[in-house]
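Colleague: What follows is a set of structures for review.
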Structure 1
Amino acid sequence: MSGQLNLQFPGPDNLHVVIAGSWLLTDSHPSAGDIAQQLQSRSDIRRISFDSTDLTQWDSGLLTFLARVYQLAGKHNIDIDPGGLPDGARRMINLAMAVPPHEDTGKHGEKLPLIEHIGEKALAMWRAAPEMLHFLGEVTLSFGRLFRGTAQFRRSDLMLIIEDVGPHALPIVSLISFLIGLIVAYMGAVQLAQFGAQIYIANLVSLGMTREMGALMTGIIMAGRTGAAYAAQLGTMQVNEEIDAFRTMGFNPIDFLVLPRMLALVLVMPLLVLYAGIVGITAGMFVAVTIFDISTFEYYQQTVRSMAWTHIWVGVIKGTVYGMLIAFAGCLRGMQCGRSAQAVGEATTSAVVTSILFIVIAASLLTILFQQLGI
């Protein structure tokens, strides 16, 4: 028999609720709407009592109904006598009502003014600065132990990480570098063609790709690919308490987890930058040969005349700096990750944003520095 509900009025101010039948979630049973109507129509009710003598079986379906009755009683300042309820239901409902819900939980619709929002973000960045400096100090000490030969990490892990950030990244680096080389060559050639100087496409592409664009685009690619992966890997280890296990067993997690990742990216980034420059120059040659009738030999000779080892070293130095910043940002956000799946996603996003911000700042400062030094 499905759940049944009968409302009685044994006294002028007493509502007696008779509960009978089966009150399971899978059964059909009345809602608390009838009680709500009685409380709205009769303002003289001051007490609610129960009778569950004919109740056959119940589960959380009954508890949900009782919780709603308790809420209605509290809204109308009505006392409840739970004596007629089953002992288990009475204990469960008393436990549920023992602690009121926090009023400050959940999302609120109020939005901060723009200036206040900017101020909150600025204060959050200021508070995060000491933690970032502390992590930088730990990484510096870890590199010191590496040079002394006392760092704790497995060489096989370093090789695997180098393989992941190096050879496995070649397809996306090749594609982006080739497209960037095409864009630089074509946009420059459109302007140079007005003066009959299409041959200088080689100068534009070779210098642009080796000094700036090759390192910059490779850095951005690795920030989205490798920096995010570092943050996700270390963040997941934080969630699974693996990093705590390393500390418990006496291993330094900076040496064992952070150092190989930073070292791998620092070693691989210069090679990727050189490779990106070669691919970009090849793309420029493709544009010059197929669209502007410049022979392959002429393009090659002009590229050789315009290139110097200084330009190559500038690009390599920038790529190395970008690699250090990407690895630092990815590992930092991973080690700062919270203990939930959402925290891993936030750490990954923050790692990419932080890496790109560091790259843009470093690119600006290094460009100014090399220009001032005449390099």
Structure 2
Amino acid sequence: MLLLNPGPVSLSERVRRSLLQPDLCHREREFFDLQEEARARLLGTYRLDPAEWAAVLISASGTAAVESMVASLAPSAGRLLTLENGVYGERIAQICERYGIAHERVMGAWTRALDLEAVAARLDGAAPSARFTHVAVVHHETTTGRLNELQRLMELCGRRGVRLLVDGVSSFGAEAIDFADESLAAVAATANKCLHAVPGVSFVVARRSALRAAVSRAFYLDLGRLADLQDRRDTPFTPAVHAHYALVEALRELAEQGGQPARHRRYAALAEQVRAGLAALGIAAVVPPEQSSVVLRSYRLPAGLAYAALHDALKAEGFVIYAGQGELSRTLFRISTMGEVSSADIDRLLRCIAPVLR
């Protein structure tokens, strides 16, 4: 079965085989060697200086990494502005509510770009006693496949001395992220999306200066504690050992294939192949290509065609696609090109879609 959903992804054979390595106690030096290689290779994905940045591993899904980042890096006396144009932006606000983190929300339509003028106005309009210290945003809002404008947002935050927390769960490893920008405090991500590993390990890439100022709201997800122990070749809990094997193998494979720039080019070519092929069949993209990620894109369901009929017909041919979320479930479907997916696979997908439309 070829997975065209937004994670988990179809694995390469070498990553799948890595799961068959020997059982390993997480208190032995062999595991800490594995942990250190994973952390170093994650930083290497964007050529980051380990003296300035740390990759902190968490045995959990991508949402846990986002929760750890927000709960640990939003200061006790700070205020967070959450930017929302999809399910995952809304999820950050829900995390703030659960932890009692002071925050406000800038909410927009799920099918529209973020209103950065409204963001600037909200930041500038805050009273001195209620100024925002951080902004949280989803880089690739997988709800629709929109790639939110990080660079403009960084400039906006930098001019105001505001730090940026980024949900990069569906973009890290494929899309460009300017880690050199001083406004960027941390990016949360996961192994089982653009890195092509298995579910079970997520991570936060954070500035060490931000980690030194971290607070301890959470227990399992205490990012500062995790970073400190991992720096000392330790771990507070039992990690997902075999998922670490797969992450390291996937990161080795990524580096051998040319790293993040090459993965972006590969995804972009496949995403355009899907878009052009569906357009030829009369199926329109929801978000214009220039505003979309290369990782996943959403498409309008043709009139009279229910998502379940399209999904089931394609699954019978060996493809798994993804529904829209919430109210969008009745009007769109999503196709991701992450994982071990080839141009020939996309050709066959398009050939299988054509008769469903007829």
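Values in this text are rule-based calculations from the coordinates and carry no lab data. Values in this document were obtained by computation on a predicted structure and should not be read as measured data. Cβ atoms are built from the backbone, for glycine too; each structure is taken alone.
Colleague: Which structure, out of 1, 2, was distance in nm of label points 7 Å out along Cα→Cβ at positions 97 and 137 calculated from, if the result is 2.4?
Modeller: The structure behind it is 2.
Colleague: Quick check: 1.9 is what I get for distance in nm of label points 7 Å out along Cα→Cβ at positions 209 and 305, calculated from one of 1, 2. Which structure matches?
Modeller: Going label by label, the one that fits is 1.
Colleague: Taking -12500 as the value of helix-only ellipticity at 222 nm (-39500 (n - 2.57) for each DSSP H run of 4 or more, over all residues; to 500) derived from one of the structures shown (1, 2), identify that structure.
Modeller: Structure of origin is 2.
Colleague: Quick check on the output: 25 is relative contact order in percent (Cα under 8 Å, 6 or more apart), derived from one of 1, 2. Which one produced it?
Modeller: Value 25 for relative contact order in percent (Cα under 8 Å, 6 or more apart) corresponds to 2 out of 1, 2.
Colleague: Using the calculated result 1.29 for Rg/Rh (Cα atoms, Kirkwood Rh), pick out the matching structure from 1, 2.
Modeller: 1
Colleague: Also, quick follow-up: Given a value of 28.2 for mean count of other Cβ atoms within 10 Å over residues 65-72, calculated from one of 1, 2, which structure does it belong to?
Modeller: Label of the originating structure: 2.
Colleague: Between structures 1, 2, where is mean count of other Cβ atoms within 10 Å over residues 81-88 highest?
Modeller: Going through 1, 2 one by one, mean count of other Cβ atoms within 10 Å over residues 81-88 peaks for structure 2.
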